[in-house]
Structure 1
């Protein structure tokens, strides 16, 4: 059995993430569920999503709805108290270097990967509404790397999910960057379990996240989640 929380696992906040897991583990133990002692970090995010013994994980809405997260089952939608997030929903910050005034169709686009809702498909739709077809210039592999790519001039435009943008503001350094806009609202990144996992018990354990993770990433609560909550992403 494994547990993994890869979506916001920045080194600077790992103590808070680990404390969050220990709280969850203790609550699950009171329901007769023995979770792993520590979070799994040696696997890729995609490997954890499809792991047959996944007790608790977190994925993006796009892998969940497009078969990239295996047969995983959504457990809950997070509520983050950070700019760009709402109750069980979030947006991405579209970022450029400060003072950028060139036409959008001339800007070099950085994306974290084509399997990302927040960093790829949300930006594609944001640009399409401005009659610009997205042509990624650089695939970075992660939001933090996309922030650095724009800041350092390797790209000119990127979309960073609201929580990652807040983490970048606190820990990466965003001097010289500004938010050009927000992408449209989408259901927040789901907590998941393997088929047959104790979804109800996990939702109860997640309901009171704790002060450490609230301070680290603004996680203050959850909403119930089912595939129906993410169905609209099929049209994206």
Structure 2
């Protein structure tokens, strides 16, 4: 099964790094984030990658040209300002009429990919997305007059379920992708969910996106503590 990685965004919320490199190339635990993601897929036997390039895509090209891996890596320019759905649409001729895996180039999770694929096949959905609970960031307080009468540190269970990436997609997804301006996360997924063909695979273990410098620090600590490690 082919793996698509969306790696073309501008990464504007972490500009201190993305002025010179694309976000998936930010190093965490000694390697670019995208390489950790690819290693995770490889560990489950998925070794054919289609990386959708955009902003500073030449940096990714240069890196993988020098890296010797037993992976089949296809680096495909998909436009500097193309949206997520548009990038997938541009890859249609490579993906053909096959079910494929997809993720973003800026998130790490120890999702069991074999179970994810089995879940997708079992329920015969057009798309299955991995749902996660975001890490809690703030505690909650309750006031009475000027006194706090209740304080509780928030847990991730208070946050609800969100899109954690790590998709399985049937080729019917292309019926919902109009052009370069299509956001995958808007019309396509909304329309598919209304048809009851959007599956949600719940992942309750490690997940962390990297939108900010603080997120990068969290990931670094997670690798150092052994909470996540794809090189075992």
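What follows draws every value from the coordinates through simple rules; no lab data is involved. From a predicted model like this one, the values you see are computed outputs, not experimental measurements. Cβ atoms are built from the backbone, for glycine too; each structure is taken alone.
With semi-axes √(5λ) of the Cα gyration tensor in Å, for residues 87-206 alone coming out at 35, 16, 13, pick the structure among 1, 2 it was computed from.
Values: 1: 29, 16, 13; 2: 35, 16, 13.
This figure was derived from 2.
Which structure, out of 1, 2, was distance in nm of label points 7 Å out along Cα→Cβ at positions 119 and 215 derived from, given a value of 2.0?
Computed on structure 2.
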Subject >> Among 1, 2, structure where FRET efficiency 1/(1 + (r/R0)^6) of positions 175 and 191 (r between Cβ atoms, R0 = 30 Å, to 0.05) as derived comes to 1.00 >> reply: 2
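Name the one structure among 1, 2 that mean count of other Cβ atoms within 10 Å over residues 15-22 of 14.4 was derived from.
Working: 1: 17.9; 2: 14.4.
The read-out was computed on structure 2.
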Original post:
Out of 1, 2, which structure matches 25 when relative contact order in percent (Cα under 8 Å, 6 or more apart) is calculated?
Top reply: 2
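If you rank structures 1, 2 by mean projected area of the Cα convex hull in nm², which sits at the top with the largest value?
Details: 1: 11.7; 2: 14.8.
When mean projected area of the Cα convex hull in nm² is calculated for 1, 2, structure 2 comes out on top.
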